[in-house]
Each structure stands twice: as C-alpha cells, then as structure tokens.
Structure P
Amino acid sequence: MSRRLARGVVPIIMNIDPALIQAFAPTGVLRASINSGNPILANRDAQTGEPFGVSVDLARDFAAFLGLPLELVVFDTAGKSVEAVSDERADFGFFAVDPKRGETIAFTNPYVLIEGFYLVHEDSPVRINADVDVARNRVAVGKGSAYDLFLTRELKAAQIVRAPTSPTVVRTFIEQDLEVAAGVKQQLQADAGKISGLRLLDERFMVIRQAMGVSRSRGEQAVAVLGDFVERKKASGFVAEALARHGIEGASVAPLA
C-alpha cells in the first residue's frame, strides 16, 4: 500500500464542504481500491511493487483535488476490489459498470471503454461469437470480473469455468484444456503471442465501461462530485494523456456524458 498526496500535483486549495470530506474519507485518509488484475488500468512495478497506471493517476489527482492524503489499497482481482468499497474498507475505486455491482456501488459515467473478446484453439470449430454458447463449450473467465458477471447472465448453454484472476485465464484455459477463454482483448493477445496454436475471434462480445465508483452509503453529493471529476478529467485530456503515457493501446476514452 502507498500513502501520499498525488505525485507531482499540488493540492487544489478551495472551499470544500467538510461534510463532503467526511463522506469520502471518514478515516482522514482517502483510500483508493486499485485492481492490478486489469493491466490496462493498473500494474505493479516489477522492481519496487509500486502500483502504477491510469486508475492510479486518477486516484492521485482526485486526492489532490480534495486536499487529502491518499492510500492505495491494491487487489489482484476485480471482485476483491469491489468488495473493499462495498464493505467500506476503501473509499472509492475503479470498476467496470455492472448492474450486480450497482446494488452497492454508485458509478460515475465511464472514463475508458475496453473490449472483451474470446480466445480459442486454432483448430476449434468455434469461428464466430454465436458458436460459443453451446453445451460442449467451457469458457474460462476471471472470477468476479466484468466478463464473469456478464457471461453468467448471457450464456445459457456453455459452462463457465472461473480462473482465480483475470491474468490467469489463459493459463486455466490451457491447463484444463477448455474450449474458450474470455477476457480483455489486449491481455488475450499478449498471452496468445507467447503460446502457439491460439486465435482470437474477430468480433468483441462486449464493451466494458470502466468507471469510478463509491459506496452508495456515502450519499448523493459524493456521487455527484466524483461524477463531475470524471467528466472534467475526460474533457481536459487527462485520461487520454494517461493512456498514452502508460503505453495503453486498444482502450479508448469514453465520450463525455
């Protein structure tokens, strides 16, 4: 975990309602839930273990906006990251918008759009997305990920096999000799580049809307302020610059609300 003000950013001095500060940071420290299992948005430095990425940049900038010290609470799966905010062990986080998660978390509009794709063996009879949902297919997904939640609702015949984390989906797919793997396009492409005999299908099966979120218990004002922050970060070019700085390809800045 890391506790600091946003790196390289001078805190904004403004009249912020003390009730808003209390809503966001009841402990006096703003705790950001970071999912390092989605490499498009967050990673750990191989040498130091320090988290970095688009979501980390946004977390630091939001802490600077509120004038609060920041603590990065890092998890290896989306499910754990969601639970931390839902249980108020963290104050806000970065999640794919999903109705199940929306029962406890209030989302902003998305700041980034990410595509979900299927990966199969080269000789698989699965050629298009419509071929996936049949009884003979077993589909590997990251447990608790946006893909898991979405496909649990959408797939009627295929069986879902849950890998421990999103980055281990392809390993689970290979080790258990499954028929299909589902996940972030870029992650699947990277894994397929290391293993021969695999191919991506040509069409995405979903677009993931990545947003910031806060527990619904924190109140409507907190939700509104967080939502306004996201819109300003998109409009200013902050999100686009963060994607470019971290070398992220294949993800796009979400349209303004």
Structure Q
Amino acid sequence: MKEKLYEIPLNDAMDADDECLFCFLERKAEQELMDFALGSCASYMESDTREATDRSGFCRVHQKKMFDYGNALGNGWILKTYYKKLIREMKEEFKEFTPGKTSLKDRFTGKTGNGNSVSAWIEGKEKTCYICDRFSESYERYVATFFHLYKKDSVFREKLEKSRGFCLHHFADLCSGADKYLSDKERKEFYPVIFQIMEQNMERVSGDIDWFIEKFDYLNKDADWKQSKDAVQRGMQKLRGGYPADPAYKQR
C-alpha cells in the first residue's frame, strides 16, 4: 500500500521504537518550530513571523529552550518588538484599571470580589505560546492520522501491537481520540488491544527501574544491566512525556 504524505510522520514515529510515538512527534515538531523561528532562515526578521510571536509570546518552557538554542541576536529581535507591544497594552490596562471592592467575607474566604483586570490580562498572556499553539494545530492532525492508519493499515496495527506503547500524558489524548474517531464497534476492539499494550509496557518499564536499583547492590555489581541503564529517564517519560535526558537543542 502506497504511503501518503500525511502518513509519513506517524509511520516514522512508529518505526523509531520510542517509549511514546507522540513524544517523538512532539520533539521533532518543537525542534522544527525553533529552527523556523530562530534558525538560519532568519524568519525572526520577517514581519509576519514577529507579528505572530508578538501576539502569542512564549511559555516559560519554550522561552528557556529558545535561550538554550543559542541565537542571542534572534532572541533579541523577537523580544524587541514583543516588549514594545506588551508595554503599549500594559499602559492601556493600567489606564483602564479600577480596583474592585472586596467584602470582609471575601477576604476571609480568599475570593477577590469583582476580579482583577490586570491579573486577568497577565493570565491571558500566559495561556498562549507561539510554539505550543503551532504544535497544537499539528497535534490534532497527528491523532486523527493515527486512527486513520489504525483502521486501514494492517501493518501499522501490527507495529502498534509490538510497540512500547505511550506515555500517560499522550495516552489520555489517545483515549479521547478513540471516542471521537472510532465507531462503537471499533472502540470495543480498540480498547482491549491498547490497554494490553499499556499494561505490558508499564510493567516493562517498572521492571527496568527495579533492576536499575538492584544493580547498586554489591551482590549484583558484575551482573548484566539488561535494559535498565536508561530506566530513570524512560520511567520519567512514561509518566509525563518528554525526554528528561535530552541535551539542550542548539542552532546548527
């Protein structure tokens, strides 16, 4: 069966034999977005790119990763226009701000009366991130493509059954996706398969962590590490996603 273009990322991720194919896709997309925003193509000098980064900003995690990326000048240009837009908005918020009245009861219960408009404005800023938001647009398509391949590609299903499963974070999205993209009959077939995959692989990682600890017993100093040398980072990934042991991604 000929592979379609939109199927390639999912098949590549499945072939990578990772602890979670969606973690693999997320890291690849994140790195490509950082290359686009800060890399040698100098997109940060384009007005439309900076309009987008000015509008969304960056979350704390991606702000740090952008610093680690290594392009100080590119980061400087992005910050330059973002600060100017932010300060204009901040002045407007301050000008329109009126302190809300807080009753004695609200003070005791910790409630804030009518709310604080400046606090709400800042909270809104912290809910957006150029990289997170761009990836979210792709992520829903990845989930949809996963179920498309699951339904029509027997080779993909076989690889899934032999895979390492998923991290818990992305597994939750997969369960939600099943309810969206599969029929009642398909879900009855899908859930037993995916639950078995998760149980087997969570047990596998747990066993690797057990043996990693046992290797520090002097009685096991000459024993084979088996698959446990990287058990801690894989165990962390399996719980929350991501790659704890990854070095900082830097400009090439």
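What follows draws every value from the coordinates through simple rules; no lab data is involved. All figures in this text were calculated on a predicted structure; none of them were measured in a lab. Cβ atoms are built from the backbone, for glycine too; each structure is taken alone.
When mean count of other Cβ atoms within 10 Å over residues 50-57 is calculated for each of structures P, Q, structure P gives the greatest result.
When FRET efficiency 1/(1 + (r/R0)^6) of positions 146 and 218 (r between Cβ atoms, R0 = 30 Å, to 0.05) is calculated for each of the structures P, Q, the largest result comes from P. The maximum of distance in nm of label points 7 Å out along Cα→Cβ at positions 58 and 162 over structures P, Q, that is, the highest value, falls on Q.
A value of 1.00 was computed for Rg/Rh (Cα atoms, Kirkwood Rh); which of P, Q is the source structure?
Structure of origin is P.
Out of P, Q, which structure matches -8500 when helix-only ellipticity at 222 nm (-39500 (n - 2.57) for each DSSP H run of 4 or more, over all residues; to 500) is calculated? List each step's numbers first, then the result.
On the way: P: -8500; Q: -22500.
Answer by label: P.
Looking across P, Q, the calculation of relative contact order in percent (Cα under 8 Å, 6 or more apart) that yields 24 traces back to P.
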